[in-house]
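As structure tokens, here come the structures.
Each reported figure results from applying straightforward, stated rules to the coordinates on display, with no laboratory input. Just so you know, these numbers come straight off a predicted model, no measurement behind them. Cβ atoms are built from the backbone, for glycine too; each structure is taken alone.
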Structure I
């Protein structure tokens with residue numbers, strides 16, 4: 001079965017930044033989290049995938065095809081959601097919806113109505129009257145109402161309160177079970193712990209890892225050391241050593257964990273923080 005999205009050898013050079021041979025795939029029904037600190041290349045990658053910016057090289061395929069081969073067919077099967085509604089800010093939502101639906105032959109009015117109700121959105125309001133979180137929800141309504149097979153989401157849960165975020169994650173899980181694939185960038189790694197199958201981790205324009213989230217996290221253990229416990233002999237095994245409340249914290253590779261009695265299972269956020277600290281060293 002073809003990957004829903006395949007990115008291979010993606011490069012984009014700017015004056016002070018470059019994407020370098022970015023490569024990953026998203027499979028049918030898969031939820032992939034796209035992680036990395038600000039400026040790492042997440043948004044540039046998403047914009048390159050969607051041809052909002054033109055890559056210098058590389059190949060991007062949706063459902064086995066490129067934009068050059070089947071742009072309209074591909075666009076009818078994907079949905080993109082960014083952090084807000086930046087168009088028609090003084091038009092009522094019902095007007096924006098009416099215009100948008102014309103571009104999608106598979107638009108589902110019933111689904112649109114249901115999502116508007118579920119997200120408690122008033123179609124008579126304008127984007128200018130919506131909070132940041134409500135703008136994200138409305139963008140999701142537009143993406144979900146034409147039964148997109150692939151959702152590309154740039155920080156979709158940013159600005160949402162914990163309850164609203166949890167509601168969205170439930171929707172993502174339901175969509176995934178129904179066969180929809182989702183790629184979303186986020187800084188809220190706890191969201192990925194709840195719903196992601198795999199993660200792609202980018203640092204300074206290069207992919208560090210792209211694999212199952214559980215496999216990625218389980219390759220490390222968290223370590224807490226009091227100041228008097230830290231020795232020079234330990235330091236080569238400690239990844240991302242940094243000050244902590246009662247001494248120091250770090251991660252170690254799972255194979256090295258037996259040498260550290262305090263080593264415990266960890267989570268995605270802890271791994272990412274310490275790997276970023278290691279990259280800075």
Structure II
């Protein structure tokens with residue numbers, strides 16, 4: 001946890017794992033192709049690439065003087081677009097996701113609210129057995145959402161406010177929509193709502209164990225705030241990663257995306273950082 005004194009609120013930092021890195025070899029091969037200078041490489045596998053292509057050795061190159069010169073002397077960064085890294089990000093916020101959308105040259109796959117909101121909706125449906133908009137019903141909903149660990153901000157007082165807002169949105173929609181339950185739970189689970197009236201915990205567990213309704217989040221995405229926690233896999237080419245680190249690992253960036261950029265940099269192999277960060281040059 002990290003407490004931001006300016007706001008006096010505790011936040012959870014993201015976890016980052018490097019899933020894959022393509023190596024520097026392809027980028028050097030690309031550069032050598034441009035200049036037809038394979039014989040000048042300090043890497044034997046590149047020198048011999050046009051007569052004996054050892055892709056495993058090429059992809060395990062740890063350093064390339066040519067790439068370093070192109071990056072730092074000639075500022076010719078297009079060549080390093082041939083090297084890519086993929087990261088698994090766990091526990092950043094939808095606010096950070098919005099910031100990420102501004103970095104256009106990346107591949108990004110994000111945990112979907114369309115398909116992954118069943119537990120939240122089940123908690124609300126189960127709370128209905130304790131009444132609509134009663135304090136007992138809200139307390140049940142509150143405890144369940146706290147247990148689900150859905151938010152980047154971890155301050156309990158703040159989360160009580162946020163979860164109350166989510167609950168109120170559900171109540172609003174429930175009162176407006178006579179077919180609310182049809183859109184909220186799978187058809188096979190609808191009889192459980194009648195059978196387990198008055199036992200919110202039993203109904204919640206039964207719904208959790210039952211069939212999940214497809215695309216259940218379609219009608220409820222509006223409840224999500226920027227504090228909502230997301231997981232994602234992102235892939236950058238090295239040129240785009242340089243731009244990302246230049247802008248986001250900076251005191252001028254929003255603190256949550258600074259955290260993510262720093263965690264990504266921490267798991268990025270040194271051989272790439274030497275090409276894109278003056279800090280490691």
Structure III
């Protein structure tokens with residue numbers, strides 16, 4: 001059985017097609033769903049196993065990246081039932097299903113408080129993503145160190161990744177040092193920007209393209225089932241996406257595809273078996 005994946009679209013999201021494509025290659029049954037279809041009760045989160053918030057520019061990044069969208073989703077009610085959409089999102093998470101937010105989707109997850117979800121406190125905003133230290137939009141490929149002790153479902157089996165970034169507000173920030181300490185101790189820091197020669201996390205630009213604290217590029221919740229990252233795994237869905245595929249030996253199965261296959265395998269083993 002192919003897990004059903006809801007790929008959100010609308011209001012400035014612009015990576016939904018390539019995200020649906022890689023999910024289909026990974027063995028899922030993706031459906032691109034406009035946010036309005038959910039708000040009008042035409043589509044229901046309960047009918048899906050994986051929820052994906054793709055990259056893009058939700059609401060033109062007015063008030064800050066994903067800020068306006070987070071406000072809408074937090075307070076919106078389903079037209080047909082009057083139920084809060086935020087309650088549906090929380091039920092989706094508590095049902096053991098998977099959520100991934102990529103770039104703008106990651107920004108949305110942290111501003112909704114679905115990440116980091118420390119101690120099960122979903123809905124509480126504890127971290128954020130803000131303007132790059134460079135003061136400009138960054139569009140480049142980056143080396144990423146993967147935390148092999150992380151519970152993250154999506155990154156199982158990886159120690160290093162190489163994905164493109166394309167964002168203007170990707171700097172991961174934390175105001176409370178205790179929050180950062182809990183992220184570290186719980187293994188919730190999944191990805192860190194790394195120097196390509198040493199493989200170690202770095203603050204050096206451009207290897208760390210935005211100046212994130214502790215070079216953080218992606219985090220998960222304590223269960224490992226909710227994952228957000230600034231780099232774009234869906235943009236490396238085939239070996240020819242690699243910028244040097246004609247000059248270097250690149251695995252035929254791309255890391256981006258394998259990341260989504262990990263999600264599909266998890267759902268088959270835990271929800272569909």
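Looking across I, II, III, the calculation of P(r) over Cα pairs in 5 Å bins from 0, in percent, for residues 79-206 alone that yields 2, 8, 17, 18, 16, 12, 9, 7, 4, 3, 2, 1, 0 traces back to II. Computing log10 I(q)/I(0) by the Debye sum over Cα atoms at q = 0.07, 0.08, 0.14, 0.15 Å⁻¹ gives -0.40, -0.49, -0.96, -1.04 for which of I, II, III? Going label by label, the one that fits is II. One of I, II, III was used to compute helix-only ellipticity at 222 nm (-39500 (n - 2.57) for each DSSP H run of 4 or more, over all residues; to 500), and the result was -13500. Which label is that? That value comes from structure II. Taking FRET efficiency 1/(1 + (r/R0)^6) of positions 71 and 159 (r between Cβ atoms, R0 = 35 Å, to 0.05) as the criterion, the highest value among I, II, III goes to I.
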